[in-house]
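A.B. asks: Next up: the structures, one after another.
What follows draws every value from the coordinates through simple rules; no lab data is involved. Since we're looking at a predicted model, the values are computed, not measured.
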Structure I
Amino acid sequence: MTMSISDFRRVTLDDVARAAGVSSQTVSRVVNEHPYVSERTRRRVLEAIRKLDYRPNRAARSLATQQSHMLGIITYGFPFYGPAQMMRYVEQTARARGYGVSFATVNDLSLSEIGKALQNLGDHAVDGLVLITPVIGATPGELERLCGGIPLVRIDAELGSPVPSVVIDQRQGSRLATQYLIDRGHQRIGEIHGPLNWFGARARHDSWNETLLAAGLTPGPFVGGDWTARGGYEAAHQLLDQRISVTALVIANDQMALGAMRAIRERGLRVPEDVSVVGFDDIPEAAYFDPPLTTIRQNFPALGEQSVDYLITLIASPETFFHQRVLYTELIERQSVCTR
């Protein structure tokens with residue numbers, strides 16, 4: 001039997017990829033012992049390498065440095081409104097810039113949870129990562145070591161954090177809401193805050209307190225909620241049970257404001273005549289509350305654009321100086337506040 005040269009063709013990385021049912025980039029990651037490939041996928045690739053007697057060469061190894069034009073997004077807090085909007089606009093901007101996206105959600109921001117998410121994203125050979133990290137978790141140094149040199153940008157990190165990040169100034173937003181009530185003659189202003197392990201909730205709560213003290217006013221009663229309408233409803237009843245008179249409430253998000261307004265009405269009080277209410281986020285439904293809700297708008301489209309553009313810059317120029325980009329909020333006036 002006569003054999004042609006093609007019968008002796010060298011097994012390529014693409015052959016292994018087809019046999020294992022994965023991408024060429026994934027095979028390259030296994031060959032180069034990249035840590036963020038799931039164990040199941042790694043075993044499948046290694047079995048294909050063994051069966052095909054694949055021998056990596058320098059050309060194959062060079063694929064490890066090629067870009068995949070994929071970005072990974074790791075998020076905590078989905079499906080709450082803020083994180084969901086951040087995911088939406090990061091994805092929208094990434095696709096507009098010619099990048100695909102791969103998502104992973106985590107139950108907390110511990111190293112083990114983020115490590116699992118990175119493993120799940122490993123099959124996509126992402127060029128960079130956007131981390132939506134609104135709560136206390138792994139330190140910046142731990143995250144950097146865990147990501148192993150993959151460029152990353154954090155969203156919703158703590159204001160002043162020394163990592164590549166894009167944030168909205170939550171303190172400024174809470175100050176706008178509280179000062180707006182003060183300027184309309186309110187002196188007894190209470191608060192329903194969010195979970196205080198969230199950077200944004202802590203910043204809003206601290207700023208509410210500081211703004212009142214700076215105006216020479218005693219901060220009113222405050223209670224915590226869990227970002228949901230039910231949480232706001234229960235928190236408002238708890239606050240009103242204290243029988244400390246308030247004429248206004250600053251509430252840490254619009255969903256809790258919706259529940260709180262119902263609780264206020266159940267107590268025989270009116271919004272805004274008896275208790276004025278200011279929310280936070282400006283969700284699409286806020287304009288249709290009864291009464292329409294005065295609230296703080298966050299610029300989520302700009303947050304998505306800034307984070308992706310910053311990440312693309314880091315991918316192209318790893319020597320770029322790390323910094324934090326800060327965006328600001330806007331007060332949206334409607335009918336849930338009256339002048340005293």
Structure II
Amino acid sequence: MKKLTLATITLLTMLIVAACGGSSDSDGEPLQVYTHNDSEEMDAMVEDIEENTGIEMDVLRLSSGEGWSRIEAEAPDVGADMQIGMLHGFGMKAEEAGYLLPHESEEWEDVPDQFKQEDGEWYGTSFWYNMIAVNEDIMEDKGLDVPESWEDLLDPQYEGEIVLPDPGTSGTAFLVTSTIMQLMGEEAGWEYFEDLDENVAQYTKSGTAPAQMVAQGEYAIGITWDQAVFDYIDQGYPIDSVLPEEGVGYSLDVAWIFENTEQPEKAKEVMDYLGTQDFMELSAEYRSMVTKPGITEDEGLEESFIDYDAQWDADNRDRIMEEWQDRFSN
């Protein structure tokens with residue numbers, strides 16, 4: 001009887017171990033996620049995702065440049081299962097480096113092909129674009145003209161009044177850098193930034209920080225991104241938005257699953273949810289445009305977009321950033 005009992009216990013133990021080992025995802029372990037999204041936006045997204053999928057998430061927020069540096073340092077064993085929110089160009093670089101797990105999702109079928117990788121390695125949820133923020137009170141008090149173009153920002157009247165994110169850490173700033181390079185060509189682009197540097201009071205780590213600093217009256221002009229400006233306008237701060245007449249660059253915000261994830265089924269379920277009508281409608285509360293048709297209207301906004309080349313962004317980022325550091329960070 002004792003032998004039978006011991007044998008039974010041993011068999012049950014083996015079955016439990018086998019069952020646990022056979023599961024690809026651990027039910028009790030949170031999904032590890034990297035993001036470059038602002039905290040308020042990401043908190044709302046995480047709450048929505050957890051409520052609708054039942055999957056707990058543990059999120060680490062890093063600026064775009066910091067996030068990509070971390071991914072490269074950790075690869076191939078990246079410390080996250082997913083990236084939710086990142087520059088399109090980095091999605092292309094991650095794809096080329098073999099960091100991504102393909103997942104073809106039915107929820108994304110109605111999203112146009114240009115907003116997703118054909119094998120499902122990354123998906124674009126929304127757009128964002130560069131914008132200039134101006135503090136109306138400071139402009140009036142100091143008698144400053146409201147800039148209407150990128151070229152206007154070089155005017156000596158703005159000396160010490162401009163705040164700009166650092167392209168070494170901020171995707172917002174690199175989008176500005178890449179936009180100017182694509183508009184003017186590299187040689188003229190570098191000349192432009194050398195001249196602009198004469199008027200820049202501070203380079204910030206975050207792409208949203210210039211909007212905040214301008215809203216709070218620290219500087220007259222901030223180079224930032226669209227929703228950051230709109231948020232402060234909605235909150236009643238004395239700031240206004242300017243779209244430079246030469247046009248602005250824009251970036252697709254993308255999500256992907258890391259190839260080395262130990263929780264692929266959870267990650268795929270979350271990716272499926274990101275493509276739903278419900279999630280896209282939530283994204284539209286924080287972004288001017290989302291990729292799922294019929295949710296946001298551009299109202300002629302695309303007329304202000306340059307013919308932005310995201311592949312050029314991906315191919316030249318490292319080289320451009322190295323030169324930026326040599327010119328402006330030493």
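A.B. asks: Upon calculation of relative contact order in percent (Cα under 8 Å, 6 or more apart) from the atomic coordinates, which of the structures I, II produces 26?
C.D. replies: Working: I: 17; II: 26.
Label of the originating structure: II.
A.B. asks: Could you figure out which one of I, II the value 1.08 for Rg/Rh (Cα atoms, Kirkwood Rh) was computed from?
C.D. replies: Working: I: 1.14; II: 1.08.
Attributed to the structure labelled II.
A.B. asks: For mean projected area of the Cα convex hull in nm², for residues 179-258 alone, the calculated result is 4.8, so let me know which of I, II that is. Intermediate values should be presented prior to the final figure.
C.D. replies: Numbers: I: 4.8; II: 7.3.
Structure of origin is I.
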